[in-house]
Structure I
Amino acid sequence: MRVWIDADACPKAAKDQVIKFALKRQFEVVLVAGQSQVKPSYTLVKLIVVPSGPDAADDYLVEHAVPGELVICSDVPLADRLVKKGVAALDPRGKEFDANNMGERLAVRNLFTDLREQGQVGGGQGAYGERDKQAFANALDRMLTRLARG
């Protein structure tokens, strides 16, 4: 089992939670980033820094993650590419991406992108709080259990 993390945009608390699960369940964690980051000093954690460029980390994740693995990401178009490839995807707030909800998630994302560009709404998501951390931990546990069962 391997869990990939789109590390540039993932909250530290979510990364820490994945590593905590990895230590307990003994699976590999691969952090993929477009810029240098501090790598936790566990042998089961790897850091891959891709050359900078638009979507370089996303492209790396889509190319290397395989069905049966999990990717943690908040990027909806990336999640869509992964789901189409058969790779499980989960956002750091505990919302699973799947074939049943991708159309709606993409439509909402595109709507908010358009509204931001028109100046009708402000920036992104709110602070990553305790409720988010708990929802993520619960969803991560469910998904890891499901993936382990095959």
Structure II
Amino acid sequence: MEETYKKVAVGGTFDKLHKGHEALIRTAFKMGDCVLIGITSDEFASNKSHDIESCQTRIKRLTNIISDYDKEYEIKEIVDPSGTADKDPELEAIVVSEETEQSAVNINKIRIKNGLDPLDIIVIEWILADDGVPISSTRIRKGEIDQKGNLL
């Protein structure tokens, strides 16, 4: 049986909510009794791109898919890459994509400096579009694919 944790973190911008995001969320809920979801604030997200949906819109979309899970969760706006994962003593694991694995490694370095145990890092594989290239919000915004990875 897969290991389960009391509290698991997952974070991101969650713009143009797609199958890759859903896989992250599904894994976090499968692995944890309680899930902390960090979502980038409008200000932090605007550092990436100016056409990102508002934080409230992104939270609403996240809440819709989370309602399928019968577990405790908390959604927190984050203003930097660590969110609260670098200082939350209750966290035991973090779910990331291959793209964001380095962020989790950096969070663990900060946790160790802060006298906390490092998090177990759970890396999910890319979710690929029909063309074999990873699904991403950027590709959806460009009109290359839809949220399910179908070519447009």
Structure III
Amino acid sequence: MRLPRPAARILLTDPAGRVLLFRFTANDRPPFWCTPGGAVDPGESYEQAAARELIEETGLALDPGPQVAQRTADFLTLEGVEVTADERYFRVTTDMVDIDTTGHTALERRVMRAWRWFDRADLADHPETIYPHDLLALLEANDDQ
């Protein structure tokens, strides 16, 4: 049985439109890239979770603004739990290109060892998996945010 997992994800872009992604390396699957974000803590709103995750994962204390997209995804977490995630996306633009990962949890320090700003062409032909699979379309749909 899959557990419900409410999650806040951030489409963090710079003024040139590049998006920040983290590379995950886990023992049980090939490496993949993903937007910043994570599970909503008990008692937190999606907006509060987005702001918290943004600070923890990037060191940026920015307002996540309104939700720009929602999707459901079934997957196996890095902790080995089958979940159905209710993912809410927030679009944030920053002029800071250096991020601070000192707020990462022990798990994040173990599996999120690299980060990179991707331009649109990089997303289209990157050899490793990028989540969400339709990130390019999601960014383009929210370019005016």
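Rule-based calculations on the coordinates, nothing more; no lab input. Not measured: the values here are computed from a predicted model. Cβ atoms are built from the backbone, for glycine too; each structure is taken alone.
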Working back from -9000 (helix-only ellipticity at 222 nm (-39500 (n - 2.57) for each DSSP H run of 4 or more, over all residues; to 500), computed), options I, II, III, answer is structure II
I, II, III: which one has mean count of other Cβ atoms within 10 Å over residues 8-15, as calculated, at 26.0?
II
Highest-scoring structure on relative contact order in percent (Cα under 8 Å, 6 or more apart) (candidates I, II, III) is III
